[in-house]
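Just below sit the structures, each encoded as structure tokens.
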Structure P
Amino acid sequence: METLQIVWFVLVAVLLAGYAVLDGFDLGVGALYPFLGKTADEQRVLRHSIGPVWDANEVWLLTGGGALFAAFPPVYATVFSGFYLALMLVLFALIFRAVSLEFAGHDPAWAPLWNVAFFAGSALPALLFGVAAGNIHRGVPLAAGEYAGTFFTLLNPYALLCGAMSLALFVAHGAAWTTLKTEGALRERAAAVRSATAWVALSLVLAATAATAVAAPERFRAVLTAPLGWALVALLALAFGWARLSMKDPARDRHAFYGSALVLASLVGIGAVGQFPMLLPALGAPEASLTAFNSSSSTLTLTVMLIVAAVGMPIVLVYKTIVYRAFAGRLSLGEGGPY
């Protein structure tokens with residue numbers, strides 16, 4: 001039973017890492033959309049760069065929520081009821097983002113509205129992803145297994161700093177994707193933004209790390225005392241170095257993007273190591289915390305879902321590989337597309 005609980009804790013972390021890496025870059029593109037796209041043609045290229053993949057990328061978040069519901073139902077119930085307003089903001093942002101992406105190229109009269117919706121619908125989830133992670137690291141007020149705070153309780157300084165960090169990381173990741181997928185003046189602007197935002201993201205990662213030592217010392221110590229934690233920290237440093245060195249050569253834009261992806265995956269991994277076995281720490285009352293061991297489903301449920309995951313995830317990964325290969329290459333301003 002304990003092994004299954006650990007496996008599902010890891011699987012939920014993997015799904016969140018997949019979401020950060022894959023949906024992170026198209027959220028970043030959306031957040032950069034009004035700043036990089038100077039003309040209607042450039043905006044169309046930005047939309048088309050993520051058009052074939054954005055909806056499948058969001059599935060990782062939905063799958064993560066489904067896995068949490070199946071494997072750790074008390075955590076799912078507490079998070080989705082306690083964070084209800086924040087989750088509804090994310091949901092509506094993603095809905096408006098999807099609608100604006102479809103309509104922006106086909107409704108010129110309302111294009112300014114769709115452009116704003118695309119920007120806001122991308123930037124807000126990128127910010128709130130980090131705010132949610134910050135609160136889960138710091139801990140939330142729980143009473144009898146239920147969230148005992150308000151929406152504004154979630155907007156504490158530490159969580160907002162984590163939100164700013166995630167927004168910067170997704171923007172840098174989106175700039176790396178745009179640099180990889182475009183050419184000419186649009187690529188040059190994206191490359192400049194990629195370089196600048198990478199340093200901003202690194203500064204915020206260091207600031208959030210220092211803040212974690214104060215706001216969530218248990219999480220901080222857990223990483224420092226785990227060999228896997230140190231390995232992931234080393235991987236994070238190598239990934240950032242790989243991305244930075246690759247930025248110097250336009251022929252290595254793909255490597256810069258891979259380095260950015262590895263930065264995000266490493267950070268999620270570090271967070272999971274620091275969190276284990278906690279899934280939802282209770283602020284000021286550790287005994288009330290929800291963990292992988294006291295909030296899991298039955299052995300039968302975990303076993304059946306593990307079989308489903310073992311069959312389904314390879315299929316999804318093969319499908320994603322085929323899609324990315326089919327739509328590989330840079331986009332030109334004159335190239336047509338549905339967006």
Structure Q
Amino acid sequence: MKAARVHENDKIVIEDVPLPKLGEKDVLIKVYRVGICGTDVGVVHGYVPAKFPVTLGHEFSGTIAGLGSPLLGGFKEGDLVSAAGGWGCGECKFCRNGMVRFCKDRNSLGRTVDGCFAEFVRMDYRAVFKLPPNVVSDEGQNFLNIACVVRAFKKAPLQLGNRAVVFGTGNMGLIMLQILKITGASEAAAVDTIDFRLEMAKKFGANHVVNAITEDPVKLIPQWFPGGADVVVEATGNTSSFKKACAVIKPGGALINIGMYSKKLMEFDLSFLYEKEAIIYGSKGGEEGYEEAVELLAQKRLQITPMITHRFPLEETPKGFETFQDKTQNALRIIIEPSS
């Protein structure tokens with residue numbers, strides 16, 4: 001089978017690799033759609049740790065193509081599925097306490113084990129989720145990000161009528177914006193540096209948008225939300241954005257951080273934590289959000305396919321990654337299609 005792999009930093013190669021052999025607890029999945037994620041880009045460029053050589057990718061949808069043992073997990077061949085981004089050892093204290101994300105021997109798709117930028121991917125059945133019959137591959141590929149956003153949202157659930165701000169209107173930021181709106185945000189503001197994404201945010205319910213290159217959100221947001229925002233979400237992974245997000249929280253408000261940072265914050269005034277009694281929540285992974293993600297997809301509560309802006313066949317995966325990083329391409333959700 002063909003796979004998009006990394007043997008060394010800054011170089012993706014398309015090569016033939018053997019079809020994975022299944023253990024008793026494994027399932028083989030034929031991959032139809034894969035989304036390019038910032039973590040994948042980090043693996044390629046070396047600032048996200050990974051074991052080379054490795055097949056990239058962890059956000060996908062596909063159908064069951066094989067089972068390590070009969071009736072494993074209740075799956076059958078042809079079932080449309082998606083999956084968590086990895087699975088734990090099952091033995092350590094973190095795994096036993098439902099905190100697989102902290103497992104020291106965690107298998108991470110596209111990092112420590114071969115991922116899904118391939119015609120087929122092998123996974124532990126425990127990490128695989130069957131999708132409802134009314135869900136299609138284009139929607140299912142976003143299952144993991146929906147689960148991650150749901151889990152983050154649960155950290156500081158919005159009260160009816162609250163005001164919210166989302167910094168970063170990429171794929172996860174726009175999912176969060178939609179969830180904030182359907183759960184009762186009276187007003188929501190979106191901050192980004194790309195006008196195309198801000199226009200998309202308006203379509204998804206943002207009452208206010210600000211391009212942080214041409215305007216200062218720290219000055220504008222208090223004009224829209226006097227006293228500050230009840231809930232602020234930082235989804236950029238940019239340290240400057242994090243500082244601005246902290247500045248617009250109201251007294252007693254909360255910041256939910258879902259961005260991954262590759263640079264350090266060198267100087268930062270933390271006095272607002274005392275003055276505002278603000279709470280900062282970090283959130284990693286989709287645990288505790290998987291079942292809700294399935295339900296949100298089944299109920300068609302979220303606009304997923306409108307976020308897909310580019311599609312590439314598996315052979316053009318390097319071009320897909322170039323497009324992801326080219327800010328002039330109006331790229332939002334870039335999909336690789338290993339199978340049609």
Structure R
Amino acid sequence: MDIKTHQVADAFGLPEWQTLLKADPNRHIFAGPEWNRLWWERFGEGSQEGLVLTFWAPEPVALAALTIDQTPDGRRMRFLGGDDLTDYQGPLIAAEAHRQPVADAFLRFLVEDFDGWDYLEAKGLPVPFHFSEWLVEAADRMGLAFDLELHELTAVLMLPSRWDDYLAGLGSKKRHELARKMRRFDREAGSATVRTSDDERLETDIEAFIELHKASGGEKGEFMLPAREAFFRDVAATLQPLGMLSLDFLELQGRPIAAAISFRYDGVFYLYNSAYDLSLRPISPGLILVARLIRRSIEEGARRFDFLRGRERYKYDLGAEPMPLHWISIRKPPR
């Protein structure tokens with residue numbers, strides 16, 4: 001298998017990136033060049049080294065975007081994207097049959113042909129994709145020291161074709177609890193409606209979302225640092241024209257009481273981040289908004305509702321199932 005190297009800034013327009021994105025059966029919103037370019041320009045460029053590897057056999061079969069930074073433990077290589085903002089990471093691979101040879105070729109390249117790293121730290125590798133397993137098997141065969149852990153969970157809900165079928169699939173206890181919360185919300189805020197941002201209001205709406213998020217308090221409220229605020233603005237401005245953004249507000253008499261920034265991609269609705277008015281916690285505006293987004297996704301024909309990372313209970317109360325993510329560390333052999 002032949003591996004070609006590219007500078008990150010020159011790689012986002014590679015035709016094979018789009019080709020592999022369409023071919024990979026596990027493609028997701030975070031794998032595309034748009035997301036990776038936004039992250040690199042905001043967080044990587046000027047502070048880290050970066051490279052993109054393309055794997056050919058003889059046609060393109062995989063692509064891996066990588067960054068390298070200096071840590072107390074040495075030069076750390078990671079998949080591009082930053083684990084605080086990119087929920088799923090790892091390479092694009094055209095087919096299941098290519099995963100093992102790509103893992104083998106990747107590690108051989110690092111050990112035999114590339115000197116600019118001391119250890120690989122890979123986070124956000126979905127366990128069902130199996131690439132992490134092939135990677136540690138390759139490391140083991142090559143005698144490389146490695147660690148493999150389950151370090152995080154995402155929550156995924158497969159959607160039926162009808163809302164009634166979704167409710168039936170929740171089971172009696174969860175269905176009853178959701179119905180109780182919906183009735184209470186309707187009694188106290190029945191006139192609330194969901195509004196989705198459009199091109200005209202996008203700039204104002206993303207600022208409103210950021211302010212609501214910052215008002216959340218605690219760890220959530222502290223998340224929205226200035227650089228992340230700017231990244232959220234970049235994401236909204238870039239993905240809206242592509243039809244991938246869904247910035248939704250639950251509004252009561254024109255006032256946002258809950259908001260969510262989400263993505264639509266390839267039949268999947270990704271709930272990326274959300275916030276709600278803490279003063280209305282007793283009537284669960286955040287959960288009500290998510291329930292309405294689930295219903296809308298069903299009506300639009302989406303096949304999956306992805307809650308992404310985090311162990312919040314409401315995700316499982318709404319019927320999601322956990323999907324674990326692997327963390328891998330592989331150490332370069334001494335010379």
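Descriptive notes on the structure:
- Ranked by Rg/Rh (Cα atoms, Kirkwood Rh), for residues 45-220 alone, structures P, Q, R are led by R, which has the greatest value.
- For distance in nm of label points 7 Å out along Cα→Cβ at positions 13 and 213 computed as 2.2, the structure of P, Q, R it came from: P
- Computed -7500 for helix-only ellipticity at 222 nm (-39500 (n - 2.57) for each DSSP H run of 4 or more, over all residues; to 500) - originating structure among P, Q, R: Q
- Test item: relative contact order in percent (Cα under 8 Å, 6 or more apart) calculated as 19, pick one of P, Q, R: Q
Quick note: the coordinates plus some simple rules give every number you see, no bench work behind them. If you're wondering where the values come from, they're calculated on a predicted model, not measured in any experiment. Cβ atoms are built from the backbone, for glycine too; each structure is taken alone.
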